[in-house]
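Down below are the structures I want you to see.
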Structure P
């Protein structure tokens, strides 16, 4: 069931979104060659705790998972699309990598979700382009996220924007409602037909998150039960914002200043 947020909920989510963006800005500065994935997870968890909040992903068990997620951070490197676990196999980031930094924040019981893909040092031009197009496609989807529209309008905007570039648009993973839980209805695919899907109503809070692959769109889940990787081994980029549906343009709750 899709649940509309109250005025008080929205006020808390605005506060949480600002904290989320501030913490994201801080952790992105730590993403550089020579840094370990375990360090980044510990940095994040400590910063969230120092703010008096909770890392939403830590010990969260999504539908179908066989165990709780063991970290506060999802850190997905190169051909890892989403949900890379940073503290089970400690890895060192290398010059030329790209990394998706993705985490949820629970502030006063309400959750926001956000992801940014960044270069590790200097990266190839084709990877810079992949990240830019993925980020831009997120904002194209957000433009269509208005009261009275449908989730298919968001997905179609992303799909149409991405199509000329020839990237693989991941279909198995999608955006979602958020706020009371990490994952709520509705599902928000990154492709679709205008005027179809779930209705967008004022007061809904959703996370939109396109994932683009440098090669084909196909992905698979690894044996750890969480990490998704590209089937062809080519790099992937991922961007996400939590937004509030209004009568006009959506309000981005996790926008970085």
Structure Q
């Protein structure tokens, strides 16, 4: 009986994490904001992605799982320690993506805490003084218990559910727009920017690799350039997650 109930319980807890606004922030930004984020951080997100942002005077947030850095999978090779340091030194934000890139809904509280602690310890070795204050869920999903646990540890947690953050943002499950070649059409980009302006919102772009050709969850350098240019043409500030939170009026609890 228990084994048959497990998928049902998992689904309920996942829906709760998605829909329960458990860490509300009344947004106090004076202008619409945009952030560019990169998950897993394939090396092309460093060599192409960061370079394109820097050419426009923009900095992004790179969610790193340091336990798998330098490894290679089907789609890409992940950035190595030297590249992490270079991103940090260039002013980009390094975020937490667990240590071993594991789905958080399958972890208990102790395992979850250890994943974050290991990642922080390793990144502190690479970048002394670094502050990991923002998190991204690997694979984009979370259970409600892990969401509640993580939102206490981090200022924000970003998921993969699409939308513009506006009015009251749920810092436990920030919404995003996928910056993928296969999904981000010119019309979708125009609609997202228009909604962000009309609602005085916060638009978070998320992608993985920045390669030609890209993976199914990545973008070509051309698309990233065009997207950055479109945002800047709207005179919208482009800020890493940490700086966008400050512009929204977020203050970390003491």
Structure R
């Protein structure tokens, strides 16, 4: 089973790592291997392509031409997480989850939002679309919402959180696209800016990583089925390879994880 991942550093991030773990679990059951591929499909040697029963695609930097080449080689494929690529997808519910979380904040009276993004660019697009959907319905121009990016680097997480908190007027609600970003802005707000969470600043995030279960205040977050997505995708591609059946979208429901980091918008 091939995993096309043009940005190798993506494997360091938990969503991708969990997906890969699911793929490896499925392939171990059939005593087969998992191959991480970083180069474009047009560069694959014939012997490599002929050994693949399927390809799972991490969409960052992947083009429609890449999809066409894989299809021309008659290799079953599926894209991990929502994207604009014309292909079957592993649908994790990220756009709807982001829309719902934004709506929760709107219902609490928040109007000044900031996005904290960029820790894993492959996961950002569907969340951004969900946030924009909710804001647009509420009459808030998404283009006016501040966005601070970690640019995929661990060291930039602190700077992005600090820059966000220095913005004036300061946002009353932060939508962090990964729990690592949410926990950083929460820590920095309380420790260095003297803010109370959620009295002064509400924070929502995504992914519900177990290593943050004991952080206080507990993040209000959403869990996605990254492991099951990888496992089921590998099984579906193997089935398609053996039978010639068409690969279809795989849909998974996210889980809302209530925490202690959202509250009414400050009145002052």
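What follows is calculated from the coordinates using simple rules that are stated; it is not laboratory data. Values in this document were obtained by computation on a predicted structure and should not be read as measured data. Cβ atoms are built from the backbone, for glycine too; each structure is taken alone.
Structure summary
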| item | result |
| --- | --- |
| Which entry (P, Q, R) yields the derived value 14.6 for mean count of other Cβ atoms within 10 Å over residues 105-112 | Q |
| Entry that produces 46, 44, 37 once Cα extents along the principal axes in Å is calculated, selected from P, Q, R | P |
| Answer label among P, Q, R for the case where mean count of other Cβ atoms within 10 Å over residues 209-216, calculated from the coordinates, equals 19.2 | Q |
| Origin of the value 23.2, where mean count of other Cβ atoms within 10 Å over residues 57-64 was derived from one of P, Q, R | Q |
| Computed 14.4 for Kirkwood radius over Cα pairs in Å, for residues 113-192 alone - originating structure among P, Q, R | Q |
